[in-house]
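Visitor: For reference, the structures are reproduced in the following blocks.
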Structure P
């Protein structure tokens, strides 16, 4: 296998392992993957609390986010609050009922991180973070070019 293909396979394996690490929580609380994504996003990103924020920053389909938000509201894990300054803007707020879920997600993410970086030195972690940031910046630059060409 060539290195470019290996990199893509590795990315997919990391994603698959991450999803596997959250599987028990999803089953325990009867949540879909996108519902978990939304809960986690709102918990970890204060200030980015609208459906538009989730669509844009998590790169999810608007319809899927809307449907998942409605389900989370029905499950009493989320409430909507209209912005006091801009009535068109609706904030999504996690309820107290979601506290156990967010705690378990945080613990699972910590364990996931510990597992994938097991045996790494501080220097290796710093190098990984540096290179990862370069990759992300390259991707953002290229995606920005596509948006400019539309």
Structure Q
């Protein structure tokens, strides 16, 4: 839910600064859905650390390990302008797929392949992290 609200706030600021929303209000709703879905899937990372360590400080500090994915994504620099090694990394960086899907909804319109890749990247993250989080949860309540 929190990421959906972030999508709205950032979109409002962008629109106030003169950006146009190519997909209109429906596109904003899809961006909210995409952000919320991705956030729910991404939460499996923090849940795993929290449930396995049972330590709030380590859980909070573990988020620092995620920053390279954010800063190395296409959020700040288009894919074509990245160094070749970082382009290769971004082929498997789920954050880049999220950013590209939202950027497409904002600037280009209904490019379903890019939007689908954003949802698919979120699903892939969830498929990796959430079963591990469930396993860690089961272990923590059994002990």
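Visitor: One of P, Q was used to compute log10 I(q)/I(0) by the Debye sum over Cα atoms at q = 0.13, 0.19, 0.21, 0.28 Å⁻¹, for residues 27-90 alone, and the result was -0.53, -0.89, -0.95, -1.06. Which label is that?
Guide: This value belongs to structure Q.
Visitor: So if we calculate FRET efficiency 1/(1 + (r/R0)^6) of positions 83 and 115 (r between Cβ atoms, R0 = 30 Å, to 0.05) for every structure here (P, Q), which label has the highest result?
Guide: Of structures P, Q, the maximum of FRET efficiency 1/(1 + (r/R0)^6) of positions 83 and 115 (r between Cβ atoms, R0 = 30 Å, to 0.05) occurs in Q.
Visitor: Right, here's the next one. Quick check on the output: 17.9, 56 is Rg and Dmax of the Cα atoms in Å, derived from one of P, Q. Which one produced it?
Guide: P
Visitor: Match the computed value 20 of relative contact order in percent (Cα under 8 Å, 6 or more apart) to one of the structures P, Q, and report its label.
Guide: Answer by label: P.
Visitor: Say we calculate mean count of other Cβ atoms within 10 Å over residues 51-58 for every structure; which of P, Q gives the highest result?
Guide: Top value of mean count of other Cβ atoms within 10 Å over residues 51-58 goes to structure P.
Only the coordinates and a few stated rules stand behind these numbers; no lab work does. Only a predicted model underlies this, so the values are computations on that prediction, with no experimental measurement involved. Cβ atoms are built from the backbone, for glycine too; each structure is taken alone.
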